[in-house]
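Multiple structures are listed underneath, in structure tokens.
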Structure I
Amino acid sequence: MAKKKNFLIDMDGVLIKGKTPLHGAPEFIDRLLECGVKFLILTNNPLYTQRDLEHRLKTVGLNVPADHIFTSAIATARFLQSQNPNGKAFVIGESGLTQALHEVGYVQTDINPDYVVLGEVNNYNFELITKAVRLIMDGAMFIATNPDSTGPLEAGIVPATGALAALIEKATGREPFFVGKPNPLMMRSALRYLGVHSEDTIMVGDRMDTDIVAGVMSGLDTILVLSGVSTLADVERFPYRPTQILNSVAEIEIEC
């Protein structure tokens, strides 16, 4: 199935777990680069810039060039630019999100913004949350980078974008529009970024409820690897199936 295919590849649970590369991941990435295969590392994590993630992956032994990394922050920025070019946004997020919005020409302000844009944060700030609530109540559209309620750290899970979005939704009565997986919008944005078509691309992920369903809804072949969250038993709980199930990326054959 991997012959003459492009790849969208989830990061956590597929290539790394915490700060540890998973079995076969470095060799898999090296093989993709050696064979000139088009691929993107796809992550819902909006905290970091492409170069930040390139460095973080390199420190654990994965040589992924920055332009092969695509985050929900980048997808969010590209979506907003397509909807309302050069608009204004009040942003709660870290450098991965703020830089992505700057790069598409967005002004970041709390004065009559078109959007409130929410991403993951390292520290919760009640003043910023209150301001976001008030701006949404005054008419700003509510956008969130991704729906993940928790994220993984070495010490355990931490609250993520979806958890903070739920707080703001409860206060405003306004649901956010989530850009990241499992929204097919992120997949289509990644395909356009890579310059490839869905029928020629494989989604590789470790979660049935985000990676695989996003691939299925976007018309991609899918590979579920059992190195992360979903198990073989979990597969039976869903009405859709991955195209292929493997133990890890070490079992994906790439032909030059």
Structure II
Amino acid sequence: MANGFPERTQAPRLHVDQGGSGDTVYLLVHGLSTTGAVWRDLAKIIEDMGAGRWIAPDLRGQGSSDWALSYGMGEQTMDVVPLVRDAERLIVIGHSKGGLVAMLLGSGWFGVNPAGVIVLGCKTTFTDEQFARVMAYAEKPARWFDSFDDAAERYMKASGLIGLVDPDDPRTARGVAEGPGGFRLAADPICTVPGGDAAPYYGTVRCPVVMATGSEDHIAPSEPMFDLHPETVVIEGAPHNVHVTHPKEVWNLVGRLEEKIKMIN
């Protein structure tokens, strides 16, 4: 570790949370600037329902996973394949940038064939101005904060979790790291670059797909998502992190997906 920052590696190790049991595996893929910890409430529903196993990794460069030399979407998708390669039956649920990973897995190009995928709050297009703003942020060195609370507040703002979870909540704590300079966001700044417009990813999917967004999601509003996927579900009152605020409604999407799966079997 140099200057309190992790060394970047070609083959990053992923931190993985998992639980439950059963033949169906739910791979839960978080979005930009968050961690696998954001799936806590949905994971509890999966366990309480006895619906199967759940696996929630921190993607490369985020949370407790290693920083990497590069952050291509194909690389981030391939990272999670060993976690689910042996799954008898796979459902992928991805949020925001994690929705792009879900769609790539749904293409069948990566050696797994999900029964279906659910995509939450996936931004369909980026303007040049939006992309430039994100790139400018990604190129800045990680900032050190004097206290955990200050770093936690910055993390919650960056991840869209502010006002949704408490600073001492585990879903916040995983996004903060401590080092010789104090406290910082755990994510590698470089990995905060978005994966790009969703349409090319959507075009690769070869399995049933359900898409949804929150009515209060200003990052991934419903109208552009309807253009991409006319059956997009709008969850009333939900912000961008719909899986944090409305986990029961997200679980209901699994039932919708299962109906689609039955129609092709």
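Every number in this text was worked out from the coordinates using simple rules, so none of it is lab data. Computed from a predicted structure; not experimentally measured. Cβ atoms are built from the backbone, for glycine too; each structure is taken alone.
The table that follows gives values for the structure above.
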read-out: Which of I, II yields 23.2 [mean count of other Cβ atoms within 10 Å over residues 143-150, calculated]; value: I
read-out: Structure with the greatest value (metric mean count of other Cβ atoms within 10 Å over residues 103-110, set I, II); value: II
read-out: Source structure (of I, II) for FRET efficiency 1/(1 + (r/R0)^6) of positions 63 and 223 (r between Cβ atoms, R0 = 25 Å, to 0.05), computed value 0.70; value: I
